[in-house]
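Read-outs: derived from the displayed coordinates by stated rules, not from any lab. The shown structure was predicted, so the numbers you read here are calculated from the model rather than taken from an experiment. Cβ atoms are built from the backbone, for glycine too; each structure is taken alone.
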Structure I
Amino acid sequence: MKYKILIILLVFLASNLFAQNKSYNLKTYCKVWGLCKYYTNTNDADWDEVFFNDYNELLVVEDNDALNILLERLIKQTHLKETTIVESNVDSSFTIADFSKLKNKHEKLVLKTDFSWIFNTTTISLTNKQLLRLLLKTYKGKKPNTVSGKVPEHKKEIVYNEFNNKIALLALLRFYNVIEYYYPYKHLLDNNWDSVLTKMIPFFLNCDNSDEYKKALKLFSSYLQDSHVFVDFKNKIKMSKSDTPKYKEKYPVTFGFTFSNLFISNVLNDSISDYHDIQIGDTITKINNENLETLISKMTQSASYSRKKLSLSRVNVFLHQQKTLTLTIGDKNRLINKVKMTQDEFLNLFQYNKLSATKINIDKNIGYIYLPSSKYSKIDNVFRKYKEKETIILDCRGYGTTAALKLPKLLSKNKSTVASLYLPTKKYPGVFKKNKDETYYFSNTIDVIGKFLFSYKNKIFPTFNTPYKGNIIVLIDDNAVSFGETVIMMLKVYAKNAVFIGRPTTGANGNVTTLKLPLGEELYYTGIDFRFADGTELQRKGIQPNIYVPKTIEAVINGEDEILNAAIKYIEDGRKN
């Protein structure tokens, strides 16, 4: 019996060791494959086909010698010129200055990838290390044929029709290397990107079907911790209008959150409330017998969020995708069943009809503008109407529109720097170049057109305006994301004495770009390093308010806007003083 247990144990250990070696070989191959793909001086090779040809051999490689034979063959696909290598060792670093074509051109360049893995590993042979260093050093700056656009897009990748294990691993190779060389915020991740690759290899290696493949892609994207990031699965069945169902079958409840509590925010009707014994405002302690922390963990593995607490912002989407829904309220469980509802019932339940107005009346001395729905052609007139008011409240709790581009000239006569940004270079993957600082100061519509259509840098006509002289209050929360955060950055610069009230913004800014994955899916991710003018980062932090207003269940129950109320109170308290 003892011998049987020992044999089983040895078999288990051998199997586990083989799996670890396979994962480590795949990791090394993935990184070398990406370096060769993006740093070749020719565009002759089909790098998908190179991987497909190596696939079977790669999975059965047993030692470093065999792996390095495979890697040397891979490196030679770059058509690296044959050179006699006389170095007995290889430096453990590679900087921008080491690129032969960039020796005297790197003042505004930043290398955001780390090549030290080539030289620090014991897996890659000395010969292959020397070849990879030579590949980098002799690279001439040739744009990869799969890359296009000012903010590099990767839409020219080949798309395949059927899922298999090769396709899953190809997705891993594409995903990892595009982020490695083109994603600006790797330094802000909780997990080192190299360690993420280690974690993800078993998921892609063991994908047995397309559902597991999709889960692996979602999990991979979640490690980017960026609310811009998502995978768009293109192979959905599209219905014609005649096929669209007249009724939607959904759970008849919606959910709210306060960053510490999950609660019922709306119920379809009183009959549902009575049947399930639930009310708006009821605090939920468990979902399907799992506590809130477990729920958040699941959500953070299925989507990408700049900040962990923001995972609950998609709680309705996530919970309505569950096949069953049991809510624990107090010490009782309520099994909620889906019901058919009309379109109007659906819209009312999710409060899609509840939109903020561009302006509302508070009192004669306070003006209010909801910027996310403001019109470019009308915002000048709104400011003229409010020019004598003591205070204007600018509500920035949303994405923002082009109307915001007029704010600088409506608030100031002088141009100031709002943001600094770094763009990935197309010819040198991993190298980012500091772009011209953004001021967003436009005299008129012609200047706006000149900037965005023709990249015109200067004013065409002079500015004729009298900036607003009163007080500015800015309302912010996590609904402000991307350009919505840029709008708030403008206000911080052009409304010098503005007071920001509410909660932190999302913390995801910079133009979004894409990678085409093997089955036609597209990975969307942030493509620009976008910062405040002084270099302060807002990615994964958000823009912080001067006055923080906590989210409360009571406000949801009573239909109150606690941030707007806090702003009005701040104004009224200021009058008393």
Structure II
Amino acid sequence: MDGVDHLIWQTEQFRPTPVDLAAPARFPERGKGPQVFTNNGNLSGAPTPDANLLRAHFAGRRVVVLGLARQGMALTRFFADLGAQVVVSDAAPPERLKTETTALNGIPVAYALGGHPTSLLDDCALLCLSGGVPAQLPIVETAVARGIPLTNDGLLTCQLAASHGLTPLIAITGSSGKTTTTTLVGKLLAADGRTVHVGGNIGVPLLDRLATIEPGATVLELSSFQLELFDPALAWGGLQGGGPQVACITNLTPNHLDRHPTMAAYAAAKFNLLALLEPGSTLVVNLDDPVTSRLAPPEMLPKRKRIPAEWRLDDLLDETQAVLQRRGVRIVPVSQQHILSTGAWLADGVLIVEGQPICRREEVPLRGDHNVGNLLTACAIAHAAGADLGCMGDVARTFTGVPHRLEVVAHDNHVTWINDSIATSPERAIAGLRSFEPGQQTLILLAGGKDKNLPWDAFANEALARVSFLIGFGQSGPMIINLVQERARFSQQKAPNCAVVQRLDEAVELAARVAGDDSVVLLSPGGTSYDAYKDFEERGEHFRQLVRRMIDAQICNGNRAKRMP
């Protein structure tokens, strides 16, 4: 590969082996819980890497990157800058990746596009996974079997943050709320006068910019896909010293069960974050969530909340809580349901952090009780990272949310259009629905996308209570409609008006026809975007464009879109 800028390996003859995403990756020690429990709760192994160590180890050696999305491109630039022989492999064919490959012009990198042949592993020193690449791929399992170490953008950023002065390091994960919470923490620290960098699973990756950005606090959102590799049995480089000073698991409910085979495996991936916590670090704990509340000492919440027995998390949680206590990790609680003596809580309609009022509930522009919880959690995290409480009120009163999360796209002719494309699970869609009181508006819900093998029963109940017209679209649209109608028959309730379409543009067109005065059209799909879009952001942006084009057309025509009788 010396002297080669771009070598396109055509792989038409390569036919990828079908991947069973429901099967557990055959990783060493998988199914035995997170590595937080090895060696009596202490991590050992190689020293935490810095840029010099990485350069010395990988310069001139083959590094394979799987996936040419944002994180994959950051990994490619990072290792190319270190002098590695970088090969990027993506399952998509070359014609679908012109934008990405053009962005990498001038960087010495080779491509294997259209599949992931295991020959890529010959002489491979490191295999890097972009965020959406399943660990169950045959090439990944073959790499593990050969002893080839794994890494990803999030892990390397954590390992390298301290050596670049990017402290305190704050890491946030959870089943829902993590994007809003991460964004809020960044704004709270900035309001305190800090230099802040926000990244990880949101925004622009930090990895390939570590050497050039200004030292300051770093706030990372980490997904279960990223955290799956935060495991000393798999990862390259030491994990000691690479942990966050402040961490939070916002909540833990079923999610991504099309990728993680069980709830226990999903929890184990999330809990890999806890393996990095060292004595003196802080863990912010949501006492209102049945799972995360069990990470707090029993005296903080004497009565345990019930966890479904089939999740098989009791032993894992008890052992994790004991390890955190032995290690001396400080626990900061958060609750909307309990009055606390420390941490962050809601009392008599006032948000309180460490005994100091921040603002009143009615002053918070964010929609929904779930966002009040996100705000309390973010305040607790920011305060644990050193932010002054006095700066928090202004942020709480002015922050209106993140893009694609209950984002008001337009309000036209007494119809409000709301983009909640980030709702990629039934639980997130439920949170969106609960932001609208029953009977206060005509709620038209657009639900669908790709299912993640998650339970939809609670969603069906919420839809029956709040939705006037349900439009199913995409791969899971018919399933959602059938489930809601079956639940209505079973419970002897009136089902909302229902329709099934194939595409989002058809759903928007139909919603415009049926919407009357005081209607809210809510895109809160409950499924991922991968049946039709690159990610939820692309889906949300398409929704914005569809709504704006429709409104522009109405203005040009001097009237509203035609309504159905």
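If distance in nm of label points 7 Å out along Cα→Cβ at positions 403 and 491 computes to 1.3, which of I, II did it come from? Computing distance in nm of label points 7 Å out along Cα→Cβ at positions 403 and 491 on every structure in I, II gives 1.3 only for I.
When FRET efficiency 1/(1 + (r/R0)^6) of positions 131 and 419 (r between Cβ atoms, R0 = 25 Å, to 0.05) is computed across structures I, II, the figure 0.05 traces back to I. Have a look at I, II and say which one yields 15.1 for mean count of other Cβ atoms within 10 Å over residues 115-122, as calculated. It must be structure I, since only it matches. Comparing mean count of other Cβ atoms within 10 Å over residues 483-490 across structures I, II, the highest figure comes from I.
For distance in nm of label points 7 Å out along Cα→Cβ at positions 227 and 475, the calculated result is 1.7, so let me know which of I, II that is.
Values: I: 1.7; II: 2.4.
The correct label is I.
I have 16 for relative contact order in percent (Cα under 8 Å, 6 or more apart), calculated from one of the structures I, II. Which structure is it? The correct label is I.
Among the shown structures I, II, from which was the value 27.3 of Kirkwood radius over Cα pairs in Å calculated? Intermediate results must be reported in sequence, preceding the final value.
Details: I: 27.3; II: 24.7.
Of the options listed, only I reproduces it.
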